[in-house]
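Listed next: structures, encoded as structure tokens.
Where a number appears in this text, it was derived from the coordinates with a stated rule and is not lab data. What you are looking at is a predicted structure, and each value in this text was computed from that prediction instead of being measured. Cβ atoms are built from the backbone, for glycine too; each structure is taken alone.
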Structure I
Amino acid sequence: MEFAQRFVTTNGIRMHVAEQGEGEPVVFCHGFPHTWYIWHRQLPAVAAAGYRAIAPDLRGYGQTDIPDDLEAYTNRAVCADLLGLLDDLGAEQAVFVGLDFGAALLWELALRAPERVRGLIVLNNPFTPRPPRAPSRLWAKAAARHFLHLNYFQTPGVADAELGACPRDFLARVYYALSADYHYLDTWRFPAEGTGYLDVLPAAPTLPWRWLSIDELDTLARDFERTGFTGGLNWYRSLDRNWELTADYAGAEVTVATYFLYGDRDPDMEGFSGRDPLATMRAHVPGLREVTEIADGGHLVQLERAAEVNELITAHLRDLHTHPFGALT
């Protein structure tokens, strides 16, 4: 499986991208703790369908620059990276595919620059409207009752040192914990005081798993063994700043053509906020065309159920080609 790899200068950083195929661009955006390689099973399928499949290492990850300034990790900054990537491609628009932080990034991109978005295909992380309070206030309240990684990651240096001491073991643990083979919210059984992330994550079964090979984990781990996790953790530390920077988008709706798919065992879909995440998304995404639940899928559904995800992505691309504008009636 051959991927062309190169560097793009965009928005003041040097961004590494992997790509395959020719045609209209489809840009894949990863989350934490991932690199472009988390999409390596999707790029060949999308290329074979007649598109130029592109997966960047987002800023702070892999071979892309890792700025020191926390302000560099806001969604506003990374949206500008993606628009610069489109400019480098000579493309007015692209279809964007996102997971985890990549999904949250794309929801904001669709609000900030809808004219550059041909369509969205979002995995597992549904759109939620801007909350009335800064997110860290909610995390601190929850952390008074139990361990919460969102709160734990806020202090610079702490999680960086813990996770950076054993990158491969951490990746195996967190990928397994977020999969359909484990119930991630069991990590909430632990107290926050004196607890690290590795204390709450389960020991991972010996590889290979039914959905992840030794070579795949080794490939992902090599980048983090070199870079550590600070770049990725800074995305968490920028979430309050993202909240501040989106005041003008409070109550805004996502109008671009959107497809949503999710694993039925993904923790983000459990509705632990007390609200139905799908109902909330439908109320604020009038461009939503299709929602698909994937059985036996967890957070990394594109690896756990790669064949189903590839089929859905390529079907959604065909649908966008046939019906390029807005929501279907």
Structure II
Amino acid sequence: MMPDRASLYRDFLMTDVAAPVVSVTREEVPVCEPVDAVIAIGAFDGFHIGHRALISQTVEDARARGLRAVAVTFDPDPDRVVGPGPAPKLMTVEDRLRVLAGSGVDEVLVVTFDRELAAYDHAAFFERVLAPRLRVHAVHVGLDFRLGRGGASSVEVIRAWGAPRGMDVVGHDLVSLAGEVVCSTRIRTMLQAGDVEGACHALGRHYAVRGTIASGRGQGTQMGFPTANIEVPERILMPADGVYAGLALVGDTVWPAAINVGLPPTFADAAGSAHLEANLIGFSGDIRGSDTVLAFCRYLRPSRVFANTEELIATVLGNIESVREEFGESGVRLHDLG
């Protein structure tokens, strides 16, 4: 059965309401007077249930004080500038900002991150970057939050600096599931193991990737299960190689989808083989060049080489039937769902 509209909006990173997104650079002179605000600071990759809790607490505090709630984040992600090697991302920058803008805050402030900014300590960051735009009354972060060169500014350090300036600094306990802290690193580990259901619990939604439908090798059509080959942006994390039950959003229609991740072993040497492809159940037509979002709902099986074409066809059709039983036989327009 197809999920309801609210669930699909979460899965496909959509929102009906969006706060303004403002990009700023270091020590840029603003054109307006600073506003009184309560802020949350973070990279927010994946926007998992811990991030949602932090933003919710920030908004609640801002409302109680009669102030604006502002999410402060960075582009590019700091680990791309100062890390030993950037970790694969759980969402594109555009999706991250879209989700933050729909999270209930009044504004999203996107700070351009470069090596000069990385060298700032907490005092320079608040005084040179934030103070010209915001009069910060309270800061909400996770207890493990670090700021400044080498991560020297802990919650305690920032709190001690902020107290005489009338700025509260609140370090929140990290959200846990089954006794383990929810964090982007843990979610990446789950996905790399193919545990999309565990990742779903930690994210508060099914894991989704955005891409563009491209031309493929054409064997699927010849065998009775046409597939859409999807190209995704660099550095976006893919789940472990294998076959998954999922959903695909194309335009305003959601399709049940059998999704293959990884180069199909049987067609590894074939021209046009894709590392991500999906059979959209009930769809017929040409959607090459269209944008799509794939949501991974359940792991079905590992990738493998088949003894012959008949075995391959029987297995793939069985996977498609499993998805059909779970989500239906055709696409559904989002606006037709309750």
Exercise for review: Work out FRET efficiency 1/(1 + (r/R0)^6) of positions 206 and 254 (r between Cβ atoms, R0 = 25 Å, to 0.05) for each of structures I, II, then name the structure with the largest result.
Suggested key: II
Review point. Out of I, II, which structure matches 13.0 when mean count of other Cβ atoms within 10 Å over residues 14-21 is calculated?
Key: II
Study note, to complete from the structure: If helix-only ellipticity at 222 nm (-39500 (n - 2.57) for each DSSP H run of 4 or more, over all residues; to 500) is calculated for I, II, the one returning -7500 is structure II
Check your understanding: Which structure, out of I, II, was semi-axes √(5λ) of the Cα gyration tensor in Å, for residues 6-53 alone derived from, given a value of 20, 15, 8?
Key -> I
Practice item. Can you spot which of I, II the value 22.3, 74 was calculated from, given it is Rg and Dmax of the Cα atoms in Å? Key: II
